[in-house]
Structure 1
Amino acid sequence: MNTGKTLIALVLFYIPALFTQQAAGQQNVKARELDSIIISNMDQSGMVGVGAAVIVNKQVVWMKGYGYADQEKKIPFTPNTIMNIASISKTFTGVCVMKAQEEGKLSLDEDINTYLPFKVINPNFPDEKITLRHLGTHTSGITDREPIYSNAYHYGGDSPESLGDFLKNYFDPKGKYYSSGNFLNQRPGTYWEYSNIATALAGYIVEQVTGEPLNEYSKNHIFKPLGMMNTGWFQTEIDLSKYSTHYDKQGDSLKVIPFYGLPTYPDGGVRTSVSELSQYFIALLNGGVYNGHHMLKQSTIERMQKLQFTAINKPENINPLTKNEGLFWTTKDGGTKIGYGGTDPGVKTEMLSDLSREVAVILFTNTSLNRKDLLKYYFKGIFDELFKYGYFVRDNKI
């Protein structure tokens, strides 16, 4: 018997296993450290519930919930807890726009008035067309005029005002919300200003060209194909036993925010969980595919995510190196991350990936804080630690 060869074979067999065990042990240590940081930030800030997921190379490698979905009833916040996700919803509207384009029902560069039952005309530039590309990059010149937009929030349930009625009243010169102040004094495509109502208008165009309400079109082309069976746009579509209470932390006071909805629901109305949003985000990062199920063609996903601003073709107030836009898809963190985030009463969410699509993070909290700097500091502190954990898993090939 050749003892030397046998020993070499045994060493070659066991060394990879030892490295794997060591890496797994280190991962457990990192996960415990992550738990400690998240809990500490929640305690110091007053966040009631937090849910998060880390995605590495298009796979969920970590997912967890902390605190409460309902503090009074002691219902824990889990990855399956449903809550409003605010402006991350805009990406769902964007997918629907791109799906309608795939089906040949609209063009990104056609005048939007081609598709609408009323006219949308910037009175400062009446001969300039507004396009879906403008709507999707926040360069349409449409602005969210206050207090009209804020007053549209309906507390107590879904909004009784329809999307179409609100938009007609906002854009029709005879409408009760109409004003020249609904538009910037900037030519479409030349100036960046974030606009919720512009996204709502894009969602309404999808309804007009497909003949389906946006919530049903989303269900047929996103939610069902990706297995997002607990996701919807309206309170009436959600299992309320899984739905989080939303909170407002003001000093030592913690107030419950009633359920609410908006007539402009395509700008922020999706209600889902960390778990199901992870499935959707993986599809966005993976050429439109999750678990073998297709949401969009890869070429369509690439068009949606292609950054639109360049050094010679950009809004006058944007530096493309630090801020850029795809179609209903944006860069953040100084241009180092891509995806979307959202803020609404009782809601702060992020769904972001690094530019390589190798490491991605989803983070929810069901609590508004009285000082934005506190939320920014503690929420971002958790967010940054989640990314560090993702890079550790990636680099150690766990």
Structure 2
Amino acid sequence: MSHGFDLRGRLRERGADDLRRHLDPAESVGARTRFAEDPKGGSPDFDGTELVFASNDYLGLAGDDRVQRAAAAAARTVGTGAGASRLVTGDTHLHRALERDLADCKGCERALVFSSGYAANVGTIDALAPDVVFSDALNHASIVDGCRIGASETVVYDHCDPDDLAAEMAEREREADDAADESWLVVTDTVFSMDGDVAPLERLCDVADEHGAWVMVDEAHATGLFGDDGGGVVQREGLTDRIDVNLGTLSKALGSQGGYVAGDGDLIEHLLNAARTFVFSTGLAPPAVGAAREALRIAREGDRRERLWANVDRLRDGLEDAGFEVLGDSQILPVLVGDRDDALALERAVRERGVVAPAIRPPTVPEGTARIRVAPTAAHADEDVDACVRAFREAREDVDAL
């Protein structure tokens, strides 16, 4: 008799299903870098330079000199680590300054910085402890896990479908004896990371208002990119006053690490007391705080966003001209393939031509919708974008089914 875990067997099963993952270390973060095969416990052996169209560093700020200097200054003046939970001794003037900037950018009273976007989602939903969460079918795993931990019940509505949300709410009101006394929370990403589409926030808010529910949005793939001030989709759509919980990350367009929640004073005060992922985590490292604050300033004041959207348009047009179906209406450009094996073959063929763009396949996306997720950044030059299009055009000839 054994009460252990057959991890080798689990790995074999993943391998048989083409779902086993491997670490491919990168030499640096940027539009171009060198990669190494998974070294397991050894040291990486880097190969030739490749173009990266797989990063969430949308504004190319992770390698920006100003952001790096801000991180270094924070390390010198405050320290490399916060040293403790922010409720103990880990709360610094840097954390407070970043939170003021985030609140101003989002048009909210206050903001609270978490160690990651994942921690922000899980901790916020758990702290609110809603009786029912109405969650978009394609929400990020961190939202799904937050619902598992913190919600009494989760109702999944069809992706980006306010009518289905309304139907689910109406059914709940009819069938639940105590529905009138329940707390309801509608949760959605604003930009969906695998489809590249944008949630119909105004219509979702209309439905939520009709039923007295709160709305929580995750602007992970929108912070710094949308709206006149880079606040996100909420700010672009003029919906700041209708969103109760504004959440996002510092690790994508802002090129740093961490997550945040912005909202009114009562919400933030409740979270810093009740969100376990905040209370029981060491404060975000000061270099990450300093980097995020400088990156937010650049995103709001500079021309990086305009450069990104020019690259997005150029790349989308090029891929469509090459005969590919490109989904979404954001900076994320999913190239729809369909068959999982064909998607893997296209990924390999593109990689052989020096371009890194990952194949996304079930169960991450529904069966029959495997795709290549292409993500340009503001750091890509026109010739980089053209090289990516050329790699896809040539790779298409190598994959017979395309």
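Please treat every number below as a calculation from the coordinates, not as lab data. Nothing here was measured: the structure is a model prediction, and the numbers come from that model. Cβ atoms are built from the backbone, for glycine too; each structure is taken alone.
Given a computed value of 16.4 for mean count of other Cβ atoms within 10 Å over residues 100-107, which structure among 1, 2 does it belong to? Display every interim value, and only then the final one.
Working: 1: 16.4; 2: 20.1.
The read-out was computed on structure 1.
I have 22.9, 97 for Rg and Dmax of the Cα atoms in Å, calculated from one of the structures 1, 2. Which structure is it? Mind dumping the intermediate values first?
Values: 1: 22.9, 97; 2: 21.8, 64.
Only one of 1, 2 returns 22.9, 97 for Rg and Dmax of the Cα atoms in Å, namely 1.
Work out relative contact order in percent (Cα under 8 Å, 6 or more apart) for each of structures 1, 2, then name the structure with the largest result. Before the final figure, lay out the partial values.
Details: 1: 25; 2: 21.
Comparing 1, 2, the top value of relative contact order in percent (Cα under 8 Å, 6 or more apart) belongs to 1.
A value of 26.4 was computed for mean count of other Cβ atoms within 10 Å over residues 84-91; which of 1, 2 is the source structure?
Values: 1: 26.4; 2: 15.2.
For mean count of other Cβ atoms within 10 Å over residues 84-91, the value 26.4 is produced by structure 1.
Comparing FRET efficiency 1/(1 + (r/R0)^6) of positions 212 and 300 (r between Cβ atoms, R0 = 35 Å, to 0.05) across 1, 2, which is largest? Walk me through the numbers before you get to the answer.
Working: 1: 1.00; 2: 0.55.
Biggest value here belongs to 1.
Upon calculation of Rg/Rh (Cα atoms, Kirkwood Rh), for residues 228-355 alone from the atomic coordinates, which of the structures 1, 2 produces 1.02? Write down the numbers at each step before the final one.
On the way: 1: 1.02; 2: 1.07.
Attributed to the structure labelled 1.
Using distance in nm of label points 7 Å out along Cα→Cβ at positions 188 and 340 as the calculated read-out, with 2.9 as its value, let me know the right label among 1, 2.
Values: 1: 2.1; 2: 2.9.
The value was obtained from structure 2.
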